[in-house]
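J.: Pasting the structures in now, so scroll down.
Derivation of every value follows stated rules applied to the coordinates shown; laboratory data play no part. All values derive from a computational prediction rather than experimental measurement. Cβ atoms are built from the backbone, for glycine too; each structure is taken alone.
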Structure 1
Amino acid sequence: MHGWSGLADWHPDASGVIAAEAAAVADAARRRHLAGQCDLCGATRGFANPDGNMREGLACLSCGCNARQRAAARVMLASLADPATSTVRITEQASRLFLALRPRIGGLRGSEYLQGRWQRLRLSAWLWRHGVAGLARHGDVTALGDAGASCDAVLSLDVLEHVPAHEAALREFARVLRPGGVLALTVPFYEGQLDNRCIARPRADGSIEHFGPPEYHGDPLSGGIVCFHHFGWQLLDDLRTAGFAQAVAHRVQVASAGLPQGQWVLLARR
């Protein structure tokens, strides 16, 4: 699987890569249902395409995971020598992705950023309905609570842009990984942009200062959470600074697996 290490590396390939995806994207846009096999659960029922959203849509008709989730899981699973005996920390728990990974990964640990007792009970009830015993676990990506060097992989999807001090989260991911362990990460990635851009920051009084129109991302748990960053290729440098030996960005495009349009997944190795 090819990866790019920075904007200068990506730029010569960009137009060719996008052009190579064009036919599959155009074909998918015309269809309400895409045929194919899900990498994650192995089902061949295909993928729902009600609104043409190639990132947040294309849910597998069996496990329910969308394109972004399936692309990230594909990269992470391919990086593990043996998923069945691996310990993987995922920064979500009450999700279709967590459920789909449970049969694949021997030591899967998930968590949610819980804000109060009732949210914990609500998410725990969701897990119980889907056959997962126990209570939802609280986790802050800047303080995961896991022992150092205890994980073979960390998987974090569209969380980092909502963390004001994102560098602290990257250092925490590095801390919990064993030597050679990997972080698979998705964010809304601005592939034509070299530097990260801060679009909001917290004030001392707890309010949020926005540098432009406020941007909120949909979250089924809270109805919307503020976005603090637009990440460019600088994020790979941030990963290296945080303690990762290697960091590359993969663009995952496999039309037969319900991924007609490339999805960016960043992979960093400890």
Structure 2
Amino acid sequence: MRTVASIILCAGCAQALHKPPPIEAIGAAPRGPAAQLLADADAAWARRVEPDQAAAAEELFLQAARADPRNPESFAGAIRAKAFRIGREKDGAERTRLAESAVIAGQLCQENAPAAPACDYWLAAALGLQARERSATGHDALPRMVDLLRRAIRTDPAIDQAGPHRLLAIVLLRAPGWPMGPGDAEAALPEAQAAARAAPDFAPNQLALGEALKKNGKAAEARAAYSQALRLATEAAARGDPDAKGWADDASAALR
């Protein structure tokens, strides 16, 4: 897996953001009212491990966004579905297409709901997806992500189980430090701690906390956080959470 450092040290860096197309270009015309489309999208998302359901959820979220562009929940759902698909897609070109389209969805979210902190958070997440798939965009993306996440923290830090704190911690932990990038392991620790305090039963928050503690020389506390993450992931897997196996694998690897 490429590191954030390799993203920064790119041979030919590229802009992370471009003018997005009109909202009509992101998906099919709505086949119903926004509320019903959003409910159908949520139902498909709940079945996302079944064949084609993640793609169906993405399409329905995009239709809902077209039907009511002022609702950031639809754009957020589309980006989340794209991220899920990227994690399971083997074709590199398709992963890149999904990541780039996630950024477009995030930009259109900001255009249509400019005061919504969810748009800031999910655009930051989309920029991270794009940087992973197109490393040349990382140099431009990382500082934008930091700014977007700090703005989301000021307005609604509870999004996605304290996602703004968690994702900011991860960016600060993995990005190269000044002058190459915004990386700062010391600054990452309070962000990870804030995420773990706000949503302590969410395994990814404990994973981020473990990484931050480890990089700040607190090995015993890091191991405790990783153990907690493994327990939570195991419980989530028993409840049928399709993301739980990845969390458990990450926690187990950190505990070796």
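J.: Where is distance in nm of label points 7 Å out along Cα→Cβ at positions 67 and 243 largest, in which of 1, 2? Display every interim value, and only then the final one.
T.: Details: 1: 3.5; 2: 2.5.
Evaluating distance in nm of label points 7 Å out along Cα→Cβ at positions 67 and 243 on every structure, the highest lands on 1.
J.: 15 is what came out when relative contact order in percent (Cα under 8 Å, 6 or more apart) was calculated for one structure; which of 1, 2 is it? Intermediate results must be reported in sequence, preceding the final value.
T.: Numbers: 1: 21; 2: 15.
Derived from the structure labelled 2.
J.: 0.35 is what came out when FRET efficiency 1/(1 + (r/R0)^6) of positions 35 and 107 (r between Cβ atoms, R0 = 30 Å, to 0.05) was calculated for one structure; which of 1, 2 is it? List each step's numbers first, then the result.
T.: Details: 1: 0.35; 2: 0.80.
The correct label is 1.
J.: Upon calculation of volume of the Cα convex hull per residue in Å³ from the atomic coordinates, which of the structures 1, 2 produces 125? Provide the component values of the computation, followed by the final result.
T.: Numbers: 1: 138; 2: 125.
Going through each structure in turn, the value belongs to 2.
J.: If helix-only ellipticity at 222 nm (-39500 (n - 2.57) for each DSSP H run of 4 or more, over all residues; to 500) computes to -23000, which of 1, 2 did it come from?
T.: Details: 1: -8500; 2: -23000.
It must be structure 2, since only it matches.
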